[in-house]
Structure 1
Amino acid sequence: MCGISGRINFNKKEVTKYQLQRMANKIAHRGPDGTGYFMSNDRKVGFAHNRLAIIDLTSKANQPMSFGNRYTITFNGEIYNYKELKKV
């Protein structure tokens with residue numbers, strides 16, 4: 001099972017990569033196959049993701065995943081009908 005951590009600051013303080021790294025290190029056992037980070041442009045939101053690779057072992061499945069400059073997700077789960085969805 002992957003490990004997901006993150007921080008949202010509602011005050012003027014910024015999220016730092018150091019904070020995200022500390023959180024990710026605490027749950028490193030949850031995802032030994034890689035660690036990824038995301039910080040919003042204003043540095044008010046940050047995600048860390050420890051990856052446990054099961055189905056897609058390529059780097060295309062690294063997280064957090066971004067689409068353009070607008071959307072970023074990190075999640076724990078499998079999309080079991082991904083082959084059918086890919087056809088659509």
Structure 2
Amino acid sequence: MSALKKIGQSFDLRRKIKFATWNVMTLSSTGYQVALVHELARFKLLFAGITEARIPSSGQYSVEDALLLHSGGDHHVNGVALIAQ
């Protein structure tokens with residue numbers, strides 16, 4: 001029962017899970033996705049919501065050990081992403 005809290009004690013997910021949002025301006029150029037994954041690891045973030053990702057189309061793939069989910073338009077103009085380590 002060491003991992004579980006006793007009844008009556010509070011459980012604060014903010015101490016266990018780090019989630020962030022980030023406006024990166026683009027992830028479509030070479031190396032930007034890998035650099036972002038390294039920065040998230042440096043800050044010990046598990047999840048990040050990304051605005052202005054500018055990755056065309058929609059899909060998912062791995063970047064090093066992270067999962068990148070993205071949704072964008074037909075051009076390198078719009079798009080959002082979620083990165084999970």
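Can you say which of 1, 2 returns -0.78 when log10 I(q)/I(0) by the Debye sum over Cα atoms at q = 0.19 Å⁻¹ is computed? The partial results should precede the final answer.
Values: 1: -0.88; 2: -0.78.
The structure behind it is 2.
For which of 1, 2 does distance in nm of label points 7 Å out along Cα→Cβ at positions 49 and 65, calculated from the coordinates, equal 0.7? Kindly include the intermediate steps, with their values, before the conclusion.
Working: 1: 0.7; 2: 2.6.
Of the structures listed, the value fits 1.
Every number here is computed from the coordinates shown, using simple stated rules; none is lab data. Predicted, not measured: the structure shown is a model, and the values here were computed from it. Cβ atoms are built from the backbone, for glycine too; each structure is taken alone.
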